[in-house]
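Each structure below appears as structure tokens.
Values in this text are rule-based calculations from the coordinates and carry no lab data. This one's a predicted model, so the numbers in the text were calculated from it and none came from an experiment. Cβ atoms are built from the backbone, for glycine too; each structure is taken alone.
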Structure P
Amino acid sequence: MRKPILTIFYQFNPWQSSIGGIQTVIRSFVKYSPIEFEVRLVGTQEDSSHPLGKWQDAEVAGKAISFMPVLTLPDDNRKHLVPTTLKYTAALWGRSLSSDFMHFHRLEPTLATRNWSGEKTLFVHNDIQKQIDSSGKKDAILWQHLPAVYLALEGFLISQFDQILSCNSNSLHHYQQHYPKIADRVSYIKNTVDNEICYPLTLEEREQGRRSLAQQMSLPEDTRFVLFAGRLHAQKDPLLLVRSIATMNEPKVHLLIAGDGDLKDELGTEIDRLGLSAQVTLLGALAQQELAQLMRICNTFILTSAYEGLPVVVLEALACGTPIVTTRCGETPNLLDAHSGVVCQERTTAAIADALRQVLLHPEDYPIEACVQAAEPYSASTVVGSVYREMWERWQQENHLSKELSLS
């Protein structure tokens, strides 16, 4: 029997420092793919070194895959005049990349795939209603200017999916309520964390690592580190983050910002305006392994997002034994308990500063073990393995039925 083919569609280059939880999830689906499947990835490339639209043998996360770039994109961490999603959709138009299984991580590209045969799954990574909320930050996403158009597009495309898997309960309810005819195709999926990369240190090792980092940065030995990682984008609201550090007014607290994006220059200007250049370090985009090393030794991880799904980076920090401070958005508040983090009840600098003080001044209340335990159910090998097992069962059933029909 031939191997079933899974083709994953997303607008990124897996060998570039591309920022985002979707990219991490896709890498997990490649890394933990069983040998029974052939995996293909349709993405982008950084330069024109390979012909577009041609399959090439490649390796991602230690696994052999087929890779097809359909778009040349030098930097996918920043917005462009024409949104990358639209460019990627246009690049798929007119092609036929039908596969046994197809995974999509954005809705828009499926404009080009409606007539392709094979089982289609849409992964939903955000709170859709808040993502297109017209009262939100207008520089966050194009669809906030045209929410009615997005919903019309959604209604036009949604019936082609055999499965809709959402890591956000609000989006889950959105699809079930708005599209009752396909409600049985919509289900919840846990986001994933790779425990081979994200794992904790002992308390002694963590403290030693923190002191070593402070020494490397020529900071006092008792400096406490707050870590943010993500795209510098209005959704993540890094400007609110640095303003909260200013409100906190604790000279021995140092903020590390790992990421890149459209707000980088504005963020640098704001840091200078607030007089925080000695308390905030912009690290740029980091590889997953580098980020995990920081997570293991920082005192807390912080998110000040306006909206979220279930951020993979939160799961990664918890798996590294680091408590979370977060605004009340997405699934993170449902994940945390009193010993793994603090949820800010308001998206204000004062509330965020208070939450940071609570975690930094009382680390004994947020033990490594409690953080690791919160992330345990989201192990990539377990979650991804379950998805593949169900795909394999459906594949075998379909092949068995086809054989029976051919014999009758």
Structure Q
Amino acid sequence: MDLASYTPLGDKKNSDFFEEYLPKVYERREKAGLDQIVGNTAALVVQVEHGDGINYLAELAAMGPYRLQAGRLTDTHKVYVLQAQPEFPRMLVLEPLSANYEDAVTRWNMLYPLARSKPNSRYIGEIYKAESNAAVREALEPHQVRFVYPGDTVNSFYALEHLTFTFLSDYTYNRVGYVDVDIDDLDALGLGEPFSPTAEERARLDKADELQEQHGIKDLVLGVDHAATRILAGDRENALLEYLTMVPYYFWGAYNIHEMNSSTNVTRHPDIDDEKKSPARVFTANNTPSIVNSFENLPMPTEDFVRNFGRRMHHLAMAVIDGHVADEKNVDYVVRQLGEMGTPFLAHVVGECKDDPNLKQIFSKSSPYSMLITEYIERCHGYQGFFTRDNVAALTAAAGADERYEHGHVFD
């Protein structure tokens, strides 16, 4: 893909600053060789609270395709390694060994009123396949990208020989990681000592798997299609440029969602034939910053989310295979079955799938363990996009109504 000649899609007007620096980021990335030494997504990383690991794994097993493959024990965490399909990224779930565990994630979460109840729960970031972590650091450190080194954090997971992470982004509070060995070779990775769930814990995971199979949805939910972070209005362009500095993605396009006073900004990997092999990264931001929005009095659920929860990942979108079960579209059937299993949703499925390419989508309520919303998305007739304006407006409104903070409590 010739990034120099590609014209991003969408109607969101970017600043002259962004239009000047986007091609410069691509050019600098090419000169540094990053596109040659960094590949697809290897894993997604989520941290939960002490005691919530098995609860979250059981939730994932009921709601999607991820199944536990292995467990490792570090000085500070249990690390659960989950797989959907072999060709898709793994999911690594971190669970602190102590209820008193604290690091940068804890301190960031404690700053926000609706994040304080789960101070260690956060989507951490993506890990990308790399030829050499040393080469990645050599390429990116001159570009002001800061990496975690041993001693910088209490969690050694972020600074292993073959697994390295950036500092938390000032714009997204996410990290980017790089791995230069096979992500499934846990011994080479140096992830810690093996451990296994107890018989009772394994029974809980098996029960969730069996429940999904009994409801006929086990093979319908495939893997993560895209991941969406919410950020402040003024950080939108900086967050995009930062992310595109660190990974071999490109700026696919940005669309205004006028009804919700926000924009949806998409970055994608240019060299894959299936989004689930390296999920798109989406950045959502208000159009009008909250500090001046009182002049306009427009909706601002995106900015309210950031003010209440902090900059963070908002949802992971799971792809549902296109098709029907009897006379129902697959996503409608999946959602109905999940509802019967006890999964709460924010609204009805939105979108239509008739004769033309389109998509249907829905948000679950946020997980009580990861604080992440799960989106289910079915692309019909080969639809290539990630949303329609009407769909996103409806989903954003539903999420905003569920994410309100009632003021009057002293929290600072």
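Okay, here's what the table says:
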item	result
Highest-scoring label, criterion being Cα Rg over 2.2 N^0.38 Å, for residues 110-261 alone, among P, Q	P
Among P, Q, structure where mean count of other Cβ atoms within 10 Å over residues 54-61 as derived comes to 13.5	P
Distance in nm of label points 7 Å out along Cα→Cβ at positions 198 and 222 - structure with the largest value, from P, Q	Q
Test item: helix-only ellipticity at 222 nm (-39500 (n - 2.57) for each DSSP H run of 4 or more, over all residues; to 500) calculated as -8500, pick one of P, Q	Q
Structures P, Q, by relative contact order in percent (Cα under 8 Å, 6 or more apart): label with the highest value	Q
Which of P, Q leads on FRET efficiency 1/(1 + (r/R0)^6) of positions 30 and 278 (r between Cβ atoms, R0 = 25 Å, to 0.05), largest value	Q
